[in-house]
Structures are given as structure tokens and as C-alpha cells.
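Laboratory data are not the source of any read-out in this text; all were calculated from the coordinates shown. The shown structure was predicted, so the numbers you read here are calculated from the model rather than taken from an experiment. Cβ atoms are built from the backbone, for glycine too; each structure is taken alone.
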Structure I
Amino acid sequence: MKDFVLYCKSYSRDFLRLKRLLESVTQFNADHLDFYISTPKSDKALLDEVLGQDGYIWVADEEIVAANPKAEFAQYQAMSGGLSQQIIKSEFWRLGFAENYLCLDSDSLFIRKFYQSDFMSGDGTPYTVLHQNKELFQLATNRGQEKVERDLRQEAERVKALFDRQGPNFYCAPAPFIWSAKVWQSLEREYLNPKGISLWALIGPQLPETLIYGEALLKYRAIPLIAIEPLFRTYHYDWQYFLMRRLGETKTNVAQNYLGIIYQSAWELELTLGQSQKSLLSQLLKRLKRFGRYLQSYL
């Protein structure tokens, strides 16, 4: 078992983004950390076609699902892809490849060299991304996007209530996440087992996995808490990206403070593989709205 590995759960429509991520891992992975990628079995042939077979270790999503004896395969098959991927990412530790892992999303890429020491202390304690999201909240308020803060605060309050914690809201996002198997194990032992449920019954649209991990760590203290700021510069929204570019952000100067960048796939549509499922009118309206937000960045 390794101390630390990289892991990304992906699917076919994200494979062009995943290819970009893999290229950045190959370029900047100074300590040659193992990089695991999981996809549904049905996507494996396309994965090989788009990425080739070098530079990563493939695992089937179904293998991760089966690693939890309490998981119901029919439940996994019935779930939306967006929801099941949250749980699969959280269950990767069950395969026993590593004590800790950096959980990456396909829409991310590294922009400078990284080392295991960026994610763990010298004594083997993984760092934890933990902060209060004040920069994003202030930026959203400045741009008239109050819904951003409202929705995230409501999420945090719901998850806090699960663990009966009072006090400020903390966020373990954005990706990538440094996750410890010990924290997930403590959640299972202290919270899930006494209630007779599995993670598949807990995580949902209202209860995201990132907040559950953070609150489980704060509650059960399975590992020492060494808090760090987010590892990647994340452009959550196109209006945020346009504004930051207008203020002079580039890959070069972002690399002074961040290991990588995330261009959220919800708005970076150019690397979506395959035909859009939306009508031409819907696609046109989306592009017009995006252009409007680009113009707004000048205000």
C-alpha cells in the first residue's frame, strides 16, 4: 500500500479534459506518484482510444462499487452519473492502493511541478483543504451573484447539522481533494454503521461528499488537522474567469500560488466529447448568455 497516489474518476464525455489532465500529470509529476483513473467498464475502449494506455492505471467503477459489501449494485445503476461519481470517488480508498489520495476532477490540470510533500507533512499526515470561501463569496457579491453564497452556505448548514456541530462554516472544496482512508473509515465506524446505512444512502444532491469528509474529520479527528488553502485556482463560473483574465491573471502568475487550474466543465464546453444533447436553440441561447457575461466583465 502506498502512502499517497493520484486518482480521477471520469466518464466518456470528459475524456478530452482527462487527456489534458493526464498530459499535465506526465509533465509535472516530479515524484512519479501513481495515477489511477476509473471509468465505467463500458467506457474503457473509448478511454484507450482517446488517452492511450500509458501514464495511468485503470480501474473499473464497478470494482470500486463492489468493494463495499453494503453497496447495492442496482442502486448504483439507477443513480444519475453526477451523484454516483461523488460516492465512487469517496469509496476509492476501499481498493487498498493507498492510505491517502489526491482526488482530481477531469476538468483540472497541473501547471507546475508537484511533489508528495505538497500534499503531506514529513511525518506522513495528509494536509486538509479547509477554508471559509470568503474570496469567492466576496467576488460573487461584487458581481451581483448572491445566489452563489446562499446556496453554498445552505449546503454547509445541512451537513453541519448531521454532525451536530455549531460554529462557522468550513469548506473542503474546490478540487482536488486530499483524502485520507482513515477519515472515511471513521465516518463508517462512528456514523454510518450505528445507523445501519452505507455511504450510498448518505451522499445526495443536498449532502455533497466534500462537506461530509470535512465534517467527519472535524467530528472524529481520525487524523491531525493541518489546514491548507485550495491547491488549484478554480474558475467556477465563466464570469469569474473573464473577470480574472481582465485583471491580469495568466497561467504563469497563477503558478506562483497554485499547483494547477480548474476550468469548470459546466461552462468550458469546448472539450466536451460527443454531440450535445440540447437543441440548437438552447445551445445558441447559452452562447449568447456567455457572451453577455464576457461583456459584463468590463464593467
Structure II
Amino acid sequence: MDNREQVKAFLSSRRAKVTPEQAGIPIYGRTRRVPGLRRGEVADLAGVSVEYYAKLERGDLSGVSESVLDALASALQLDEAEQSHLADLARAAGPARRTRRRPSAQTVRPGMARILAGMTEVPAMVNNGRLDVLAANSLAQALFAPVFAETARPVNHARFTFLDPRARDFWIDWERAADDAVAMLRIEAGRDPYDRALTDLVGELSTRSEDFRIRWAAHDVRLHRTGLKHFHHPVVGDLHLSYEVLELPADPGLTLIAFSADAGSPDDDALRLLASWAATHDPADALAAPDQA
């Protein structure tokens, strides 16, 4: 993916999202021909020249200082995810690509595999930044049975969400799941624009899914750390599970995601039922008997 094009599209799309009123810029009845702020207004808010900001928005972040990045983030009212993404884009833009990111690990170490296997009461999996599932314990394989039914390997959350018709039944809030998947892929593209497998995945999804293309063009990014996910499982029905995302420092680019429910809640009961079912069935059977325990 071309870094300059990513920078250009990201900065222009963020500028379009900020209204003069939000930026505290008075408007005196003038007709504005562009959505959001003008380049000159962003330059004034960031304390740089219009010419310099125009150079940045043309995609040239090489040599930009951290203080200027901070000023841009303030002027464009970037949230934490957007500010981090801008820093990643700048890091990839320098003559020496600044500090080149370490290649992402693509395998799960035996020690981590043992930890996953030992987590018998919560679904847990290890993903990379492309949303490939590199390892999952038995309860996670049962919870994500429709996802693991995909024939392509490695299993990929984004490919399932946009290309598998079962996804709209599996995700109760499909729109949110789709937004999250694209936002995480966009973050990964900023971190490592030289990842050929990521480029191939984005190309495949862009070619085959209009829903993906629209979201990808928006250049939205979002952190994925903790929250609530809503599933409709073909065996146990609806589950509303909390999730926690843990980065694995020893395995750059990999994250451990674990799901849980409040003790004694209906969702906790559903998880226990799922664990009991998974102990005696192949999770793929869930697809042959939808909505039956």
C-alpha cells in the first residue's frame, strides 16, 4: 500500500470531519464549498504555514517532527486511535522509514499454545494484525464455529465478516463488526504498509465486497482493547460476551483475545452449555443443526 496515498486520504478525510464550529472558527454568512475545515484553517490551528500543511496533505510526512504531529492531531481533533495511526504513517514515511517495525510473528509459540489449551472456561484465541486466527482453544473454536467452517486458511475474521453469508446471522450487530474489522485492518496498514499478505487481503475484499470498499475508503481507525461482542450462535442462541485484548510482547503483532460473561448470568449459562456441547460434538455440526442445542 502506498504510504503517500494513505497519508493524503487520511488527513483530507479527518479535515472534512471537523466543522468550523467544532474548531471554534467563526463563520460570517460565507458559503463554504468544502466540507469541514479548509487547509488554511488547519494550518492556522496547527501553527504551521499553509504551504507546509499542503505539503503534508499531499502525502509527504517525511521529516515531520513529533511536535508538528501533535499539533496536527489537536487541530484535526484526532482521538487516540487516529493519533496513533498518524504516528505510524509518519514512521513509515521517512527516508529510512524511521524505525522499521519488526515483522509480525506468524506462529504461536508452544508455551502460548499450552496457555490457550489450559483456559478451559473461557473462549480464547490468538490473532495477528491481519485478523488471521493463528490459534484458538476448544471453547473458542466452538464459539466461532461458523468462522472456522470457512475453507480458506488461515481463518480470517474480516474475510468471514464480508464474504460469508453466515456472518450476518452470527454477528447480531453486523454493522459494528464490519466497522471494527476494517478499522483494525486500516490500523495495521499504517503500521506495516509493506505487508504483502495484508495488501492481498485488502485487494480480495475490495474486489468482492462493496460493503468493505465503502468502509475502507473512509479511512476510519479504532482501537480494539476491551468491550462487548454480540453473537447469535447456531447451537446456544444469543450470547453477549465481554472481551479483553492483550498484546503479546514476546510475539510482535500478535494479540490474545479472551471472552467472558458475568458469573450466574444467562450468558454464563450459555457458555457452559456451549462447553458441554463442544465436549461431545464437532463444532462444525453447529452449521448442520442451526438453533438447536
Structure III
Amino acid sequence: MKRIRIFLVLASQLCFFPLFSQNMPAYEIYTAKGKKTSFKKLVEATEKKELILFGEFHDNPITHWLQFELTKEMYAQVGAQLELGFEMFEQDQQALLTMHLAGGLTEKQFKDSLRLWPNYETDYAPLIEFAKTKQLYCVASNVQRKYASLLFKKGRAAFDTISPAVRAQMAPIDFRVDTSLSQYKEVFSMGGHMGPNMGMNMVESQAFKDATMAQFILENLGRKEGTVHLHFNGAFHSDFYQGILWYVQQKQPEIRVLTISTVTQGDVRKLDKEHIGRADFIICVPETMTRTH
């Protein structure tokens, strides 16, 4: 009789577990207005767009999985017109990246030659391998980290002695900064605690990356007619239609663009008010989600 009772308790727990787990979604997708939507709707919304800015949390596995799935879906739509852009690769790495995609470097040579992010293997290698298999062009859109750091530490005057060849790998150093943008106000606030002028220096360093990524997105969109550019960047670089997109729209205000962002919440079943309007589609992931690095 005792064994029967134990069995019934275990059986009830096993029956309860699937019901409980169904209430723990790994993610939800919301529209800009905070309405629940689906990955299918997100994919459909990319149709007839020229630029998709996919804002990620760099260590979030859900984001990276959805990036890969979206890449596959968009390739099914537009084929060789699709190109991929990466904040994670810097402009001086473009030649090596292109060589690797064409089969000119072994995997080991590629990894030994480039400054790869610590989560490259899990999060970005699948995208690069997909591009290599499908012969898609990839853009190393970011400015070299050391030059963004130089701007932060010493200001724009430090670039007077930089060679023309290196300066061709970044936005013109006289790029404009709109300090009224809410994202840059947030950066200014963070930098302001570091000492005099550090707030504005940090804003300029952030904007330098945004302006550079925008420049190389547009340059490569213009390489051939009908190109669709899917760009992967940290969410902060495109949230609230600012950052990269602000610089893109200064040159091409008519561009057809879609933005995607990533947020985390304790409960993903309703989008918090602070995230309303963050992007056209907002991927909401539990705060307890495992990280890739």
C-alpha cells in the first residue's frame, strides 16, 4: 500500500511538471506598441525592406538563435540579394572576412588572423558559415575599437595624425552628434561620473561607432541594386530608432527599414512600459536565461 501511495505522488508530480513548464516561455515577441506577435509576423515584416537592424544582447542565446532563423527565412525570400553586416567585425578586418567567405582561408587561419569575440564560436560562426555556404557578402561595419577608445581618451584632435588609409575605415572625424537623442543622453550620464568632459567624450565615442556602422551599411547597400542588408548590432546602437539608424537617415531619409530589439524581464508575459516604442519588434527574454559568455 505504501508503494502505491509513493507511485501516485510521483505520478502526480510528473503530470504537473509539463503543465508548469508551459507557463515558462523562453521568449515573447512584441510590436512597438507592446502587442504580442509572432516570429512569422516578424519575418513577413522584413519583406520589401532594404535594411533590418537586429539589436541583440551579445550574450543572449535566444537572440542569436532567432538571428540565425531570420537569416534563413530572409534568404528564402531574397536569395543572393541578402547581405549580412556585423558590429562584431571591424573595418580593417573586411579583406580577411571576404577572403574567408570565398574559401581563401582555412577555419584555423581565419580564427588566428582576426580579433574574434569570445562568443564567436557559439553565436556568430553559424551566421558566417551560412553566408559562406550561400555565398552571401558580409560587411565588417564597425570602427576599430582602439580608435573609438582614442576618441574617448583624447578627442577628435588626436586623429590629425592618423593616415588616410586608416581614416578610410571609419566615419569622417567631423561627424555630427545630436546630443538631444535619449540614448546619447543616457551615455552622457554614465560618462559624467568619470570626471570632467568624460560624459561628452563617451557620447562621441559611442556616436563614432554608430556613424561608422551607418556609413558602411549604406556603402554596401549601394554595391548592387536590390540588396537587402541584415545588420547585427548591440541593441543600444539602434534602440528607439536612434544610433545607427539616425546616421543612416541623415543620408537616406527614405530608406525602408525595420528595427528589432532585445530586452530582458522577470516576467515576459507582458512588455514593460519602458520598452514600448523601443523597436518595430521587441524580443523579450527572461532575466534568468542562460548566457553564452
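Consider the structures I, II, III: one of them gives 13.4 for mean count of other Cβ atoms within 10 Å over residues 175-182 as calculated from the coordinates. Say which. Source structure for this number: III.
For which of the structures I, II, III does the calculation of FRET efficiency 1/(1 + (r/R0)^6) of positions 87 and 239 (r between Cβ atoms, R0 = 35 Å, to 0.05) return 0.70?
Numbers: I: 0.70; II: 0.45; III: 1.00.
Computed on structure I.
Here relative contact order in percent (Cα under 8 Å, 6 or more apart) is compared for structures I, II, III. The highest value is that of III.
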